[in-house]
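J.: Following this line, the structures themselves.
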Structure 1
Amino acid sequence: MSENALFTILQDIKLKNDMPTVQACLFDLDGVIVDTAKYHYLAWRQLANQLGFDLTLEQNELLKGISRMESLEIILKIGGVKLDEEEKLKLAAEKNVRYLELCKQITPDDALPGVRDFLDELRKDKIKVGLGSASKNAKTILTNLRMLDYFDTLVDGNRVTKGKPDPQVFLMGAGDLGVSPDRCIVFEDAVAGIQSAKAAGMIGIGIGEESVLTEADLVIKGFDGVTVSDLFGKLK
C-alpha cells in the first residue's frame, strides 16, 4: 500500500471518529411526520376566495415552513389586499378554525410511511426526540395521530417569537432536551427549515428533493424502509 493511500484511509477514519455522537433528533411536523399541507391549502384558499381572488398550488408553495401571520401577509400581497392589524388577526383566526375543522379528519393512519418505525428505533436507541414546528396546532395533530408520547419536547408556534430560517425553534428544542446543538439532527422538508437547522449548528436532513433542499447535509425521500443505523452511517 502506498503512503498516499494509507494517509487517505487514516484521514477517513479520523473524520468518522470526529463526528459527534447523535443525542437528539428534532422533527418538523408538516411534510415530515404527517402531510397536512392539503388542509392548510384548502383553508388558505377559502380565505383568498373570501377576499375575491384565488390561491394556486404553486403560490401555496410560498407558505411552506413559515408562520400563520407570515403566510397571511404573502396571501394578501398576492391578492393586492391591504388590511389593518386587527383585520389581519381576525382573518388568521378564521383560517385556523377552518384548518382545525379539516384536521379532525386526521387519524393514526395519516402518519407518513415509516416515520412511526423510525421513532420507535430512536426510542430503543435512547436518542431524545423533539418537535420543532411553526404550527400552533402541533399538539392537537400529534394527539390525533396518537404520536404525542414519542416526543420529549414540543417547540411550536405558541412558544417561538421568530420563524424559520431563524434558528430559535431548534435551539429551544436542544435546550429543552439538554443536548448540545452539534449533537442534534434536524429533519425538515422546507428550505427555510434546513437553513434554520444549519444556523443552529445542527445537521440538517432534508425530506424531499435534492434539487430543492440543496443546503441539507443529506436528503432522503422519506422514512419508509429507512433505519436509524443506516441513516446515521451515511452521515459519517
Structure 2
Amino acid sequence: MDILVNLQAFLATADAAGFSAAARKLNVSTSVVAKRVTQLEARIGTPLFHRSTRQLRLTEAGQRYVHRARGVVTDATDLLSRMGEKGHDLVDHLRIKAPTSLTVARLADAFSAFQTQNPKLKLEIVLIDRPVDPVTEGFDIAIGAFPHSFGGVVDEPLCPLKRLLCASPAYLKKHGTPKHPRDLVEHRCLSFMPTGPEWVFDGPRGRISIQVSPLLSSNAARSPATASR
C-alpha cells in the first residue's frame, strides 16, 4: 500500500504544482506529501520534480511516468473498491487505537454500527491520547488527531479537525481578555498534554509560536475543557 499512497502524492503534487496545494487536496500535512514523493523517487532511482524556492516542475522522467501512474492508481482504487463491496464479511480480530474524548463523543456509535455490519469480527478498542505507531505497538488501525506519519503505515484522513482557544466568561471578567497570543504567557492556561505547551497561531503576518506554562495539564482532552468552565 505504500507505493499506492506515494503514487497518489506524486499525482496530487504534479496536478497542483506544489507540495502545499497537494497536501490540502489530500488533507495531510505538507511534510507527509514531500516524504511520500521522496520515497517514490528513491524507489525508482530518479527525481520526479525540479525543486526550487519558487516553483516545482516535473522532470523528464516525471513527465513520462505521470500518465502511467494515473492509470495504476485508478486501477488499484477500483480494485480495492470492488473488494470492499457488500458480500465480503470481515472475519478476524481488529485492534484499534482511538482517542478517549473522540471515542466517547463520536466513535463509540460508529464502532458499534461497524460491528453490527460485521458480526463475525471481534473489535478491541484501546483508548490512548498520544500518537501511536501501529506497527511497533501492535495495532491494526490507529486513529489520531495529529499529523504523525510512521514508516510502513498508510495515512488516511478521516475529517478536518479545528483547534480552538477558549475561556469561560467568568475567567475573562476576572483576568481580562487577551489581545494578542503573546498575552497568553501571563494567563492561567490549561493544556492538553499531547499538544504540548507550545501553542501555534496563524496570523496575517505569519505564524506565531507561544510557549505557555499551563496551570493544569492532562492527557485527556475533556479535563482541560471541564476545568475551563
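J.: Can you spot which of 1, 2 the value -12000 was calculated from, given it is helix-only ellipticity at 222 nm (-39500 (n - 2.57) for each DSSP H run of 4 or more, over all residues; to 500)?
T.: Details: 1: -14000; 2: -12000.
The correct label is 2.
J.: The value 2.8 for distance in nm of label points 7 Å out along Cα→Cβ at positions 155 and 203 was derived from one model only; which of 1, 2 is it? Show your work: numbers first, answer last.
T.: On the way: 1: 1.8; 2: 2.8.
Structure 2 accounts for this read-out.
J.: Follow-up. Thinking of 1, 2, which structure, once mean count of other Cβ atoms within 10 Å over residues 43-50 is computed, gives back 17.6? Don't skip to the end; give the middle numbers.
T.: Values: 1: 17.6; 2: 14.4.
Structure 1 accounts for this read-out.
J.: Between structures 1, 2, where is relative contact order in percent (Cα under 8 Å, 6 or more apart) highest?
T.: Numbers: 1: 24; 2: 15.
Largest calculated value belongs to 1.
J.: Given a value of 1.12 for Cα Rg over 2.2 N^0.38 Å, calculated from one of 1, 2, which structure does it belong to? Could you put the intermediate results ahead of the total?
T.: Working: 1: 1.12; 2: 1.25.
Source structure for this number: 1.
J.: Where is FRET efficiency 1/(1 + (r/R0)^6) of positions 27 and 179 (r between Cβ atoms, R0 = 35 Å, to 0.05) largest, in which of 1, 2?
T.: With respect to FRET efficiency 1/(1 + (r/R0)^6) of positions 27 and 179 (r between Cβ atoms, R0 = 35 Å, to 0.05), the highest-scoring structure among 1, 2 is 1.
J.: Please state which of the structures 1, 2 yields 1.21 when Rg/Rh (Cα atoms, Kirkwood Rh), for residues 75-114 alone is computed from it. Let's see the in-between values first.
T.: Values: 1: 1.21; 2: 1.10.
Of the structures listed, the value fits 1.
Bear in mind that the values in this text are calculations on the coordinates, not laboratory data. Since we're looking at a predicted model, the values are computed, not measured. Cβ atoms are built from the backbone, for glycine too; each structure is taken alone.
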